[in-house]
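> Following this line, the structures themselves.
What follows draws every value from the coordinates through simple rules; no lab data is involved. These numbers were taken from a predicted model, which means no experiment stands behind them.
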Structure P
C-alpha cells in the first residue's frame, strides 16, 4: 500500500475541517455578513494551500539530503575498497 505524504494528508484533513466550519458558519452568510464569511473562508484556504506547498518543499529537501548522504556513503565505500 502506498504511503500518503504529509504534504497531501494534512491539507486534506484541514480542507475537510474547513468544509465543516463553513457549514457551521452558514448563519453568518444567511444574515448577510458575506465579507466576514468569505473572508475567513478564503484566508483559511490560502493558508492551507501555502501549508501544502511548504510541506512539499520540505519533503523534497529531505529526499535530496538523504540522496546526497547515500551518494557520499557509496563514494566513501568505493574509495576505501581500493
Structure Q
C-alpha cells in the first residue's frame, strides 16, 4: 500500500508540474530554469548543509525530486528531514 501511495503522489506532482509548464508562454525555457534552479538549490544544500545539519546526497531520487519540483522540492526535502 505504501508503494502505491508513493507512486500516486509522484504522479500527481509530476502532472501538476506538467500542467504548470504547459500553460507557460516559454515552455522549454521555463522547464530549463526550473530544473537548473532545483539542481542548484540541491547543490547549495549539499555543500553547505553541514551548517544546518542536513546535507542530502546526490542520488537519482534527490536529483529527480529537485528537477521535477525545483527549489520547492529541495525545501520540501529539508522540511521533511527535520519533521521526520
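> Among the shown structures P, Q, from which was the value -28000 of helix-only ellipticity at 222 nm (-39500 (n - 2.57) for each DSSP H run of 4 or more, over all residues; to 500) calculated?
Q
> For the read-out relative contact order in percent (Cα under 8 Å, 6 or more apart), a value of 39 was computed from one structure; give its label from P, Q.
That value comes from structure P.
> Quick check: 10.4 is what I get for Kirkwood radius over Cα pairs in Å, for residues 28-67 alone, calculated from one of P, Q. Which structure matches?
Q
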